[in-house]
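Alright, structures below, take your time with them.
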Structure I
């Protein structure tokens, strides 16, 4: 019988997963216990809260395990883990609501305690993971809990992959070598302790890929096939399973599952809050527009929205001439069409406040690629590759391009190209934290903009 060639099976990941399960269960129980102490309950009902803890812990551990929350997170960031935790807890919450409805037991529990606990629990679970994440990152910076890897494939793709991995030091991955030669790969696996093998260029040389996989099956190294699509910045490449067949997706909708829920909640909660807070200001602006110039208060602009559907975007009227024709002239410096009040509104972005109504209607998001005039869309989609991919998401009131200086008139093709690149980066790298960062930057520097006319 052949002795398996090198590579190590290490117990640390399994031990960490077990520890994390115990900590999760403890935090779910402890959160409810503390709230019951802060808001005293009838001692006769104490057992019901214990039952709730037990049911919730059991459900969460099952759901979290199914959603791979306890898999090794070495190749994932804490934002991805946080999204898995929130998604798992949402499922538990829905299950608890259904159970309470079926058993008619909701009146037993304090609404204040349960509501607080349902919100507190995912925050505690995420905080726990962040602490673990930073402890592991510190350990890996000291050389502990590291893993070694070899890249097998052509030089160009291998260099791209190595550069990407080097930008994520928190993974603790240590580059051992890069090779294109099969015999050299097997020799190194035999001579060194290698944990991971990343195979690139598999699509162009499937025979070599199969040979490498067969050879590596005589080791304990984990093997990853890295498609070229993911190395060359293809827009939102991912994978799905249709039946039992895995498929690579390209240019798919970026918001699905927990991403869709988070984005929807962000738009509804923040959108409602901002709309109500700014409503008095909008009424004052409306009166000012009506008194200062003839014409309607609001201007409805036809724009492409999600999936290229035409939507009507609301803005306060800032011009004497309402231009929404097939040939659109962008506003420019000292544009005679702009009213005195309109110039102030455009400089401070206050003309866009009515778009929060678009957000509440569901045709726009707070954060996303800014919508362009339809005439501009038709022009630039012929000139800029990937331009229409901006419409895989809802257009936004503010965006990554705008807080990075690409706001206002785009008088050159290069400027529009740069704006599109920022938009696609945003879509391809979306997280809730990125949205909050963009909103924060907009508040800090977005109200007054020299490039807005």
Structure II
């Protein structure tokens, strides 16, 4: 158990805060422990703005593990509403076990293959005492008390965290976990992933986390981008999300046309998504596994529909807004990228089918239906009704200051229903955010109380 290398700590602080001269008010907003709501024993509480970038990904893993464990389930009460809290209380919940399991999952995700060890950071003063809420929570106190321990295996890391479990509720616990993540990921990997070395992981003015940080916790990458794979802009290659993550990400900024989450972030391995608003991160989860699909592995030389979507997006006229079409002249280039054989005669025939009005453009959906009819058919027959669970850990955003899960029944309208629907489309922020993945989603929330994204 040693103090972190001063040089490495200084370099890391520069990446996190922008330097040693950090704003104490912002620092103190990040000073909180991992503790659960007394009214919802598996829901983490957040005191103020800032640490949601750490708490929301941890909560996402907790919800994922709960829904997939088989020990928890939702049920309808006599009134037709969900009795989630009663069920998990009756079955018994070890919140500490869920928390440590989530922490281990994230620590595993962020460790590059090139790193041989995990680094766990915790805090204690010179007398070995744990920090208390009554302590003056200053940056200097935090940095002076940091200690790091290395673990060469996941079992060793598990045992280490278990031995220090009481410290997870200390005021520096969230920050210690953040430093553990970043030291484990490695300074070189952090710098490589961050687009601009002048960027910081925590905004020095407002205290909000960057997209780099949230991507690291849900994808294991520090990229600031939301798109899939790589894009070349003005001769510069930018790296986005490289693989399907366990937790997804949907953002209100996409509904406002500022950006767009790629297929990977909209289609994680499990039905759990971080929801981003202008100032906060919350979580949406569902027990319905059919909402997501594992990324298909192509046979040798055979393209998948997912690859087709990616290649189509690369050739689209406007990659930032996903225009959904390419020019007819680009069709041959697209088929080459997908290893789909063609001749001059066959490509002319395909162009006539996909562009019958000879407008010189080919739309994405007709292209996919022509070359991937089975996959497109499977998509249209996907689940249309499912339960959703929303979590907002910010105390002030919950009724009565009691952090609870909010439950809803979601329905995806089919084209016929959409045509005859007379009710206006709900413009509440959470519904606008969710429509970036499910354009026709409608949700009936328990008690008709629509959850807040802020």
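We did not get these values from a lab; they are worked out from the coordinates using the rules stated. Predicted model only: the values in this text are computed from it and were never measured. Cβ atoms are built from the backbone, for glycine too; each structure is taken alone.
Here FRET efficiency 1/(1 + (r/R0)^6) of positions 21 and 37 (r between Cβ atoms, R0 = 30 Å, to 0.05) has been calculated and equals 0.25, so which of I, II was it run on? Structure of origin is II.
From which structure (I, II) was semi-axes √(5λ) of the Cα gyration tensor in Å calculated, if the value obtained is 46, 35, 17? Value 46, 35, 17 for semi-axes √(5λ) of the Cα gyration tensor in Å corresponds to I out of I, II. Which structure, out of I, II, was helix-only ellipticity at 222 nm (-39500 (n - 2.57) for each DSSP H run of 4 or more, over all residues; to 500) derived from, given a value of -17000? Going through each structure in turn, the value belongs to I.
Looking at relative contact order in percent (Cα under 8 Å, 6 or more apart) for structures I, II, the greatest value goes to II.
Source structure of the calculated read-out (FRET efficiency 1/(1 + (r/R0)^6) of positions 45 and 181 (r between Cβ atoms, R0 = 41 Å, to 0.05), 1.00) within I, II: II.
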